[in-house]
Structure I
Amino acid sequence: MPEQAVEKALEELKKLRTMPPNAGEYSVLLNYIDWILALPWNELKESEIDLTQAQKILDDDHYGLEKPKQRILEYLAVQSLVDKMRGPILCLVGPPGVGKTSLAKSVARATGREFIRLSLGGVRDEAEIRGHRRTYVGAMPGKIIQSLKRVKTNNPVFCLDEVDKMSMDFRGDPSSALLEVLDPEQNYSFNDHYLDLDYDLSNIFFITTANYLHTIPLPLQDRMEIIKLPGYLETEKNKIARDFLCPKQFKFHGLTPEKVTFSEGAITEIIRKYTREAGVRNLEREIASICRKVAKRQVENSNQKNKKTSITKTSIHSYLGVPKIRHGEREDKPLVGVTTGLAWTEVGGEILLVEVAIMPGTGKVEITGKLGDVMQESARAALS
């Protein structure tokens, strides 16, 4: 333990010796000393840094995502050259289902460290991060100190999930309490209200995840290195479905690749006509839905058990029903009063058909639908 913590613990122990065990304060002091002794002040998990192995682990777990992988390998390379390096604070920003949390897990595997995940969604009490003062009944340290006690090392990979979904009320503002945790210039002396001692968090590799940047306060954004995960292209989704999602769902549903096969066209059809997303969560759900139907069929008909089921582009509709999405369709013939537009959405590009109808009136233009200011302005510019 650092000098300061030893002094504080001995001081509290001195008080404890002079106190009768039935005094109310006795258990509070005993609990406090236990906490100080249980923390991994300088316990670092030693891991051999092998860049080739780390690259392999990251590639095995995730397809694509070159930028975050590159940043993690750079960190490992620098760490192998210097003795003490302050852990980076990365913020992975992207739509749901692109693999932000699972990437953090892979980092822990690649670096050979413990993994801690703390979800911040809906946290609105800063005591969750900073701890309660010892004067309160049932006071405890914050979640960060608690997690370190649980993993018993002071250099884990710490994933703060959903950092954009913290709320704030009269109890305090947890995003402001996070400023000290996530600032490399300050977090070597993080002060938890319960411990009331400086604790060094600078060995921890912090990874935060968020869906949107605009809901994270600017001072907090400033502390983090932001890496955007924009989502996957159709070819990437195809590869992910084939190499990751299908084997995983086969295993969950008691099937084998010998019993069920997906054709290239079938997976493309699911991506185009049954899902509309930047990530791959719904794609996985649709594949799971097909696997369930195949499993049911095999259980119902005993003669189907050893038969091979092929899922093709034409048979996909019998499993998933009518397509939910019109993929990239536009009217074949040019129509009067209809113009084709292109739109950007969070889940990818979209073709828009903008229709115009003229009727007797006073010369005003009426724009219907839920349109933003930019679209309204464009319509007025077109009219002028």
Structure II
Amino acid sequence: MKIYIIGTGMEGQKTLTAEAITVIENADVLIGARRMVEPFSYLDKECFISWKSEEIADFLREKDFDTAAILMSGDCGFYSGAEKLITALSDYESEIISGISSPQYFCSKIKKPWQNMRFVSLHGADGNIVRNVCKNQLCFFLLGGDVTPAEICKKLCEYSRENVSVYIGENLGYDNEKIYSGIASDFTELECGKLCVMITENPDFERGISVGIDDKEFIRSDVPMTKSEIRGTVNSKLNIGQNDVCWDIGCGTGSVSVEMALQCFDGRVCAIDKNDNAVRLTEGNAHKFGCDNITIINGNAPDDLSDFPAPDKVFIGGSSGKISEILSIVYEKNSKAEIVITAVSLETLNESVNAFAHFGVDNPEIVQIAVTRTRKLGNHTMLSAENPIFIIKGVGH
């Protein structure tokens, strides 16, 4: 038996390639979700209605067809179930026939190129919507789950991105196709069906990932803040990846949380502080920098860390003397987590080294940084020294 996995395009018929039509007409059986198979009922072929890989594989193992055509929406290489199907049908000869994906179709409708577009699937997830919009000039959001275009637009407005251009496509390829265009604030109450896609266009997108952002850029108060030079070094030591889960313990103004979030744009930052004002400041700075991938709680470490997801990278800027207890929680969740601690006193330095040793990290990396800035005094430029900071990094195993 030879199995063809066919991308049927938008509505399942008009956007089919000539090759796909030929295979469908000559196949012994058609397989797929009901809306994929129904347009070909006129062929009077045997059909099996299912979109689940294992069900399809079990069905085919019991049959003796020469050829089978499995029909899938859009293109088989764009957020498709084809990958699971190929694995489930690995015992058979198979071939993929490309279809027209929703980005191809929709971008042709709104006359936009898509080669540099950022693709985000929100099927059953809320994603990092604002972070992606801030980072990219063009974003394509594949919907169809619980997230609607109106909810995306509300979130953009919540983070002061209400003037971002949006294009919404509903029921693409069908007779009731609708296309909307405007800015985010226009569509916060729009009601759409499940078959939706959305494109955002942000001319003021970030051209790079900022490290060591100027202190003046953050919303401030009397809450302590990790200063620019220290912050840049901390994040360099953490070497954060785009999918990482990061913890910021004792987040203060949220300056480290923000820079973490800019780097793990497909991941998540979990920030905690016991100070109410610090939590409000972190929330304010998360909104200012468009970081909807930061989750902030008002609580104590380690007592309130149990619900945090397992971390890849951890920054401890405030521990209230409980470094060992915090490390215990971290390593319980991920024994290979990378942890960076800052200390302004020799006692905290000693506590950090002993805590790492207790968990088998015998040779933590220790760096001491002393930052000196200049200030004008009359006609002279004077040096103004900041307190020296110890930066201690330990990697679990």
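Throughout, read-outs are computed from the coordinates displayed, never taken from laboratory work. Computed from a predicted model, the values in this text were never measured in an experiment. Cβ atoms are built from the backbone, for glycine too; each structure is taken alone.
With FRET efficiency 1/(1 + (r/R0)^6) of positions 96 and 264 (r between Cβ atoms, R0 = 25 Å, to 0.05) computed over the structures I, II, the top value is the one for I, the highest of the group.
Any idea which of I, II comes out highest on distance in nm of label points 7 Å out along Cα→Cβ at positions 80 and 240?
On the way: I: 2.9; II: 3.5.
The structure with the largest value is II.
Figure out for me which of the structures I, II the number 13.1 belongs to, where mean count of other Cβ atoms within 10 Å over residues 8-15 was derived from the coordinates. Working through the options, I get structure I.
I have 27.9, 95 for Rg and Dmax of the Cα atoms in Å, calculated from one of the structures I, II. Which structure is it? Answer by label: I.
Out of I, II, choose the structure whose coordinates give relative contact order in percent (Cα under 8 Å, 6 or more apart) equal to 11 when calculated. Among I, II, the structure yielding 11 for relative contact order in percent (Cα under 8 Å, 6 or more apart) is II. Calculated for structures I, II, volume of the Cα convex hull per residue in Å³, for residues 176-367 alone is largest in I.
One of I, II was used to compute distance in nm of label points 7 Å out along Cα→Cβ at positions 32 and 136, and the answer was 2.6. Which one was it? Don't jump to the answer; show the numbers that get you there.
Values: I: 1.6; II: 2.6.
Label of the originating structure: II.
Computing distance in nm of label points 7 Å out along Cα→Cβ at positions 40 and 56 gives 1.1 for which of I, II? For distance in nm of label points 7 Å out along Cα→Cβ at positions 40 and 56, the value 1.1 is produced by structure II. Can you say which of I, II returns -8000 when helix-only ellipticity at 222 nm (-39500 (n - 2.57) for each DSSP H run of 4 or more, over all residues; to 500) is computed? Corresponding structure: II.
Given a computed value of 16.8 for mean projected area of the Cα convex hull in nm², for residues 24-247 alone, which structure among I, II does it belong to? Here the read-out was taken from II. Here mean count of other Cβ atoms within 10 Å over residues 128-135 has been calculated and equals 18.6, so which of I, II was it run on? Derived from the structure labelled I.
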